[in-house]
Structure I
Amino acid sequence: MALLKCDFFSELLMISTSMTVILPENTNNQIGLKNNKYDGKIPVLYLLHGLSDDHTAWTRRTSIERYAAEYGIAIVMPQVDHSFYTDMAFGKQYWTFLSEELPNVVRSFFPISDAKEDNFVAGLSMGGYGAFRWALRKPEQFTAAASLSGVMDLASHAKQKQADQNPIANVMYLAFGNRDLAGTDHDLFALLRKEEELPALYQACGTEDFLWEENEKFAQFTNEYNIPVTTSFSAGAHEWGFWDEKIQEVLAWLPLKSK
């Protein structure tokens, strides 16, 4: 596998930004690593970071490079600051950057497939929310999406944070202002009601996670509306040991043509 830090200029953000990229490599001589060969354009998983992380977090705290080698898939990990993957009320247009500019930049730099069946998105915590929001708002871009310990009920969080005085409340204010997010395109429950053709969805959360109750609520909602979601709920907290385990499950679950 090739591991790259890519620094580039974003026309939309009007600033230099970074992404970490893992690319599969056609080799049989790496000891202790199984590489899956590919032909043509490479399938890609956009892997999103959480609130306190950046584009390096997944490679620093999991073995994602080693896991991806077996599947012959590229991993793209962008940097989005504290944006909650939205066009911020008081900040930069990270949603438009993510959903429009970034895929074009990635394909201009690397031999990445633009076919829906070769494109996937996943993330943890804030990134789990971002992955589902991206896939539900842009279902034409992805065939599958996964949320690990995701913020599933953002509207309730935003309403609660308006009454709080703490750093997380300040972050959410910068992202969303004082808007009521219920029923908007920031609300995953509302997005599920709108979409008829959904990508495949995978949801994981630990039962000791502080986000467990809203993940359970989301699972109950999808069951009530007969929305197919693969769930993986098990003992675990909001921590990297859990996410390292679950990202392996996600890679095995993805409907890759090379399997």
Structure II
Amino acid sequence: MGCVISKNAETKANRTARWRSTGIVALRDSKLKTFPDEVLDLDRSVRTLDLTHNRIVDIPMEISKLINMQRLVLTDNLIDRLPVNLGKLQSLKLVNLDGNKITSLPDELGQLVRLERLSISGNLLTSLPATIGSLRNLLILNVSNNKLQSLPESIGSCFSLEELQANDNLIEDLPSSVCNLSHLKSLCLDNNNVKQIPLNLLKDCKALQNISLHGNPISMDQFQQMDGFQEFEARRKKKFDKQIDSNVMIGSKGLDEGVDL
């Protein structure tokens, strides 16, 4: 029995040493019910933490010790809230919280000023904090499959945003500030209650190449009459022509990535 204990201790020590050396902690499908304390003990060593597909309910406040962490992946757990001191992890560039039970995001999320990718699809969000507008380096935001009725006006301050996915929510309209997103390339709002979009969206968002509004009550006539529609169509066509020329694989829907009619 003593040999078994010694072997287990050695294995655990080796694993911890590897984590400390590489900065990568991966505990996918490990049947964890609680956040592992051994990870917290690594504090500044952790660069990437992946706890995908466990049964973790709570994220401890002590996660703030991992101040050099750049990637946090907690997909497919049972997390229902985030600690307020998550905002202290200001090295974070990617946060993936898809497939949990989160009902709200703390205001402190806006302190993650280096964040480039935030994905929180498949949760129970009813709103986003206004502080999300402080994420000036955010490139991709995915809030699909929640219960959002609107997006905050502050979303227009995410000036670097290139891709906004908000499919399968309860959104009725978009804030006019979306027109400030001059780098926005893709806007996906399938299966919402959107009746109209800001009148200047196509005119002001000059990088926009794709709008997906399948399953919404907006009409093609409304869309085609918007200022900037012809320019948008030209960008969209150029994008797909380039993909075809490059032999990029096209999905089962082919080129159907525009307005659903």
Structure III
Amino acid sequence: MALMQCHFYSEVLGLSTTMTVILPQQTSTQLGMTNHAEGGLHKTLYLLHGLSDDDSIWLRRTSIERYVAEMGIAVVMPQVHRSFYTDMEYGGKYWTFISKELPAIARSFFPLSHAREDNFVAGLSMGGYGAFKLALRCPETFAAAASLSGALDIAGLIRTNTDLFNHQIVFGEQDIAGTDNDLIWLLQQLERSEAPKPMLYQCCGTEDFLYEDNQVFRKACEATSLDFTYQEGPGGHDWGYWDARIQDVLKWLPLKA
């Protein structure tokens, strides 16, 4: 595998930012690793960080580079600070950045596929929210999305956990229920539409403080016709749980030969 930390300028954000990228590399003599790479443009997993993290965190806290080595897929890990992958009320336009500018820039730098069937997104906590938001609002772009311990019922979290994060900076004073920032509403809109339906994978530890939040989304998703996989088991909001579950996500991805 090839590992790069890419520093680049974002026109949307009006500032320099970073993304960490893993690219497939075919090798035959590397000790302790089997690396695979296909010719042409690479299938891509956009892997999103949580509220207190940055674009380096998946690489530092898990063995993601080793896990994808034999799969021949690229992994793009962007930096979005505490934005909730949203065009912030008082801050940067991180939804526009993550949904439009970042994929275009990444594909201009690296040999990444544009095809829907080759593009996937996953994330933990805030990144789980971002992953499902991307899949539900851009179903023509992503074939599959996974949330690990995601903050999936943001409207409910704001009502009951006002100290969890400074939501006014991100969302302003509006009630986000029934808006493009509400995953439950987006789920219902996608179900009624003629747009392609992404596969969804959701997991959460039973000791996680977001467990009940995840049950709200789970029930809403099970009421739709989407291809939906749910997994739960012992675990908290921690890297031991996420390191194990990202391996399950990678096995679940619909990678076509």
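Read-outs: derived from the displayed coordinates by stated rules, not from any lab. Nothing here was measured: the structure is a model prediction, and the numbers come from that model. Cβ atoms are built from the backbone, for glycine too; each structure is taken alone.
Taking distance in nm of label points 7 Å out along Cα→Cβ at positions 214 and 230 as the criterion, the highest value among I, II, III goes to II.
Computing distance in nm of label points 7 Å out along Cα→Cβ at positions 22 and 222 gives 3.2 for which of I, II, III? The partial results should precede the final answer.
Numbers: I: 2.3; II: 5.0; III: 3.2.
Computing distance in nm of label points 7 Å out along Cα→Cβ at positions 22 and 222 on every structure in I, II, III gives 3.2 only for III.
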